[in-house]
Structure I
Amino acid sequence: MKTDDTAARRHWMSVLARASADDMRRCLADCPPLPDHVTLRGPETGLVMTRGRAGGGGAAFNLGEMTVTRCTVRSGGQIGHAYVAGRDGGHAELAARIDAALQDPALHDALHRNVVARLAQEQAAARAEAARRAAATRVQFFTMATMR
């Protein structure tokens, strides 16, 4: 797999992991049906250790554990993987099926346009809305100091 392909796959797997299973199903309604698949592993639920960094760039430390569900499927000649937060095995399996289908050149464009791009746009809008609401509560300490 080329570096560009790896970055593109990393992006769509990230989008699928953040989306809900219902959102993925809604977007799949406008796509051709996903090919049949064979489950190779999972869905399995377990814990992973999350890491943090002091100040965002300092020394790493163990932040805590997080529940994750993983699944691996084979669809045609492609193997799809998914790791999603939480215990929803259906979400992990659907994300793995979409990952495998996105690797198929015949299905890639339709799935990318109708599922990945749409979900990425919705996620970006949700992040922008959360940032807008948080910015409304921001305190300007410099301004307060000059008001005395």
Structure II
Amino acid sequence: MPLERVKEFVSHYPDLKIVLFDTSTHTADLAAQALGVAPAQIAKTLVFLADGQPVLVVTCGDKKINTKKLAKELEVKKIRFADAKTVEDATGFLPGGVSPIGLISDISLYLDQSLWDFDTVYAAAGTANSALPVSPDRLCEITGAKIIDVCC
């Protein structure tokens, strides 16, 4: 159960609370609408295959990942978006609800520096109708992610 995994992870951090919605928030625009914030404040979690290995990149909802910069940062030759099955197999989440916490496997996690444009960003919490408000510093701290600069 994806939401339960995220709730379990969050239970260790009393400062974090999951927000649930009656409507889908599976895109940055829908999530921003539901939260009353700009799409940029939505922390979208994307799964890529880096030389065949899944990696997670979290960035602002209005940004695009420059795959050439990502490949250079990760020191790999080939980067491509993961398909839905790979996303679910690697993370335990369906696309549209991929959370940077509560993952089912140990996957390299990267936070794009664009997230630091905001005091609070909203990451998916395991479903297409949930969000986790969190500061970028706190997200980095609880996930052990590496900060990178890979957006266009």
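Each value in this text was obtained by applying a stated rule to the coordinates, not by laboratory testing. Predicted, not measured: the structure shown is a model, and the values here were computed from it. Cβ atoms are built from the backbone, for glycine too; each structure is taken alone.
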*Kindly point out which one of I, II the value 14.1, 42 was derived from, the read-out being Rg and Dmax of the Cα atoms in Å.*
II
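2.8 is what came out when distance in nm of label points 7 Å out along Cα→Cβ at positions 71 and 111 was calculated for one structure; which of I, II is it? Don't skip to the answer; put the middle values down first.
On the way: I: 1.3; II: 2.8.
Only structure II yields this read-out.
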*Comparison of I, II - label where Cα Rg over 2.2 N^0.38 Å, for residues 47-126 alone is highest*: I
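Out of I, II, which has the highest value for mean count of other Cβ atoms within 10 Å over residues 15-22? Kindly include the intermediate steps, with their values, before the conclusion.
On the way: I: 18.5; II: 13.1.
Largest one: structure I.
One of I, II was used to compute FRET efficiency 1/(1 + (r/R0)^6) of positions 31 and 63 (r between Cβ atoms, R0 = 41 Å, to 0.05), and the result was 0.65. Which label is that? Provide the component values of the computation, followed by the final result.
On the way: I: 0.65; II: 1.00.
Value 0.65 for FRET efficiency 1/(1 + (r/R0)^6) of positions 31 and 63 (r between Cβ atoms, R0 = 41 Å, to 0.05) corresponds to I out of I, II.
Thinking only about relative contact order in percent (Cα under 8 Å, 6 or more apart), which of I, II has the largest value? All intermediate terms of the calculation are to be shown ahead of the outcome.
Details: I: 23; II: 29.
Between I, II, the highest calculated value is found for II.
For which of I, II does helix-only ellipticity at 222 nm (-39500 (n - 2.57) for each DSSP H run of 4 or more, over all residues; to 500), calculated from the coordinates, equal -14500? Write out the running numbers ahead of the final one.
Working: I: -14500; II: -7500.
The value was obtained from structure I.
Determine which structure produced the value 19.5 for mean count of other Cβ atoms within 10 Å over residues 79-86, calculated from the coordinates; the candidates are I, II.
Numbers: I: 19.5; II: 14.4.
Among I, II, the structure yielding 19.5 for mean count of other Cβ atoms within 10 Å over residues 79-86 is I.
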